[in-house]
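Some structures are shown below for you to check.
FYI, it's all coordinate maths here, none of it is from the lab. These numbers were taken from a predicted model, which means no experiment stands behind them. Cβ atoms are built from the backbone, for glycine too; each structure is taken alone.
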Structure P
Amino acid sequence: MVEIKNEIQYERIIERIEELLKLVDNDTPLTDKNMVELELLSLLVVEYEEKNYPIEPPTLIEMVQERMAEMKLSQKELAELLGISPPRISEYLNGKSEPTLKVARLMHQKLDIDPEILLG
């Protein structure tokens, strides 16, 4: 199996991908030699990045903060939405306490936070 073995190979392949991206577009046939090469090199890069630069899932605190920003909610408004006190929201956001199962369920329902993140 072919794989990227080191950072130098990775960087050269990234450079080649950038060159190829200038040669193809959405109308380029999938059988075009540049498109085939781009596809193969992209697969190698994805595999290398997943192995060497894994993306950690966000923490519960990060997800709650992100949802608050997306929904333009203050801590007080979030507390009202979840039916809990503002100080409790502050404790969650500061990592001083974890939500109860009931609150976690509400966060999933009202904030669309993945249960895996909620349960750690």
Structure Q
Amino acid sequence: MSQYLLSVHGADEGSYPTPEDMERAFRDVDALNQELREQGAWVFAGGLQPSGTARVVRSKDGELLHTDGPYLESKEQVGGITIIEAPDLDAAMRWADKATVACQGAVEVRPFQEDPSS
């Protein structure tokens, strides 16, 4: 089985119109995570703090530079990730469909690189 990253994208602050919408999304994501576990697809998942809490490390001319804030300025940020195991991209996309509904946001699906030595 291959592993896939499902990254949830949305507005950094105020992604949910009401507190009730946010609570529903959290409940729905918990239910999705439970289903992933029961189906043996679960690897890891977690939500992220707002992008303003991010720190970026860059290397320039042999010196490491630390800066505050997100790597990219954007209206949308990654708000959370889920890593799953799935037999193929079609199966990963079915999980992404469920994640999109649960999270109430866009979900990007990307396969992990295969280990060339295996």
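Out of P, Q, choose the structure whose coordinates give distance in nm of label points 7 Å out along Cα→Cβ at positions 6 and 38 equal to 1.5 when calculated.
The value was obtained from structure Q.
Here's a follow-up. Hey, relative contact order in percent (Cα under 8 Å, 6 or more apart) derived from one of P, Q reads 48; which structure?
Q
For FRET efficiency 1/(1 + (r/R0)^6) of positions 22 and 54 (r between Cβ atoms, R0 = 30 Å, to 0.05), the calculated result is 0.50, so let me know which of P, Q that is.
P
Something else: Can you say which of P, Q returns 5.4 when distance in nm of label points 7 Å out along Cα→Cβ at positions 30 and 62 is computed?
Q
For helix-only ellipticity at 222 nm (-39500 (n - 2.57) for each DSSP H run of 4 or more, over all residues; to 500), the calculated result is -10000, so let me know which of P, Q that is. Intermediate values should be presented prior to the final figure.
On the way: P: -20000; Q: -10000.
The structure behind it is Q.
Of the structures labelled P, Q, one was used to calculate volume of the Cα convex hull per residue in Å³, giving 123. Name it. Spell out each step's value before the answer.
On the way: P: 176; Q: 123.
For volume of the Cα convex hull per residue in Å³, the value 123 is produced by structure Q.
One of P, Q was used to calculate mean projected area of the Cα convex hull in nm², for residues 46-101 alone, giving 5.3; which?
P
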